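Dropping the structures in below, format is structure tokens.
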Structure I
Amino acid sequence: MRFAIGIPTINRLDLLQDSLPKYLVDFKDVEIHIIDNGKQNIHQNLPILREYSNVFVYQEDYNLGVAGSWNKLCNIIFEKYENALLINDDVYLGYSTEVVEKSIDKTKVGIVQSDFNWSVLLINRDLYEFIGDFDEDFYPAYFEDSDYIYRVKLKGLLHEIDYTLSPKTKRSFGSTEMDKDLNKNFQRNRARYIKKWGNSPLLETFIKPFNKWKEY
């Protein structure tokens, strides 16, 4: 096996109750790592997970945020595997191991998204170590993905879209429907992105963060 799955979640146990039992069938021999940022007592509320040795749940004392969760998942997964498949908690993929393995085989860039958002992200260990961590100052969510894409571009690399990785079921803004505070820093994060890169995503002007000429 060349990959493991990582799922950060907050406040959407109801969606995990639907998708996780299916993943245990779809990805029978794949490790699944879940970061519970919402203190949802996943093992207690999903007792089926206790029957599976390939599911690992990390109960957090506070919300790590999207970037922080991705970083923790990558560091855990990359100890054993070359690739991490990072999935939102508000989607169901609807495919199995073979689809992911084929995507790994055909990509040469090290980072692949499912469509025009990051509900599903396939990232390679070598690229992650080369680019570095996701920027956790974009907290709790928004612009951490655009920041990473731009940093990949600045290193002369590309990222790809692979529509075969697109989820069968999408439930947009699942977590923010339960907790409106998750949106409260959107404008702050946007302002920080502009300060860091000189303009909004796709309009960046700086080639060094905050226009400071030192190694990133």
Structure II
Amino acid sequence: MLDLYFLRHGETDYNRQGIVQGSGVDSDLNENGRKQAQHFFDAYKHMKFDRIYASRLKRTHQTLAPWKSLGYEFHTTEALNEFSWGVHEGLKPTPEQRAHFFETIGKWKTGEVDVTVEGAETPRIAWDRAKSFFDELPKIHDKGQILLCSHGRQLRIILSQFLAYGFERMEEFPHKNTALTLVRIHPDMRKELVFQDKYNHLPETPLKSISASHKPS
């Protein structure tokens, strides 16, 4: 079996302020984000990963930085880069901007996945740049454990397509900063969602909010 562990990067100041980063804002982790990265490492450092993949944005590299102490190298790919949000990137949200943002997401839920905001990718374009990577991944690694560090929106797109849920259900794949989702690929190529959005390695997390066995309906 091949286990794919999908990790979202740690918190940035943009996350805290509710500002869309997208792929065009190459932000750093803030102090809390660095702590989240260390907590994740402390909780999972006993695991042996066959390879670690990251996006080309430094917030994923900084999230994975503690793993270098164990001799791991990171393989970067644009397949894991965050979704490009065009004109929304880096702007302090206004009521009008937020309304436009959620209107666009609402259209995606109804299957209008070729709709987007000015200068942005569509979900279909974002998946197209990731698809070949994920098609090849089970051929490169037929078994073992792989860690992949990416971003909130791109993870929604990847998981909704990789697991054949469809773009319109991508909102069923939320990811808290440094939350972990496990997808298992069986020898017959069947994909199993083992758990999603698991973040009980974070000390501030109330235990009652953890649901390691939660799966989208």
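Computed from the coordinates by the stated procedures, all read-outs in this text should not be read as laboratory data. Fair warning: this is a prediction, and the values are worked out from it, not measured in the lab. Cβ atoms are built from the backbone, for glycine too; each structure is taken alone.
On distance in nm of label points 7 Å out along Cα→Cβ at positions 105 and 137, which of the structures labelled I, II is highest?
Largest value of distance in nm of label points 7 Å out along Cα→Cβ at positions 105 and 137: I.
Of structures I, II, which gives 23.1 when mean count of other Cβ atoms within 10 Å over residues 145-152 is computed from the coordinates?
II
Assign the value 21, calculated as relative contact order in percent (Cα under 8 Å, 6 or more apart), to the correct structure from I, II.
The read-out comes from structure I.
The value 13.9 for mean count of other Cβ atoms within 10 Å over residues 49-56 was derived from one model only; which of I, II is it?
Computing mean count of other Cβ atoms within 10 Å over residues 49-56 on every structure in I, II gives 13.9 only for I.
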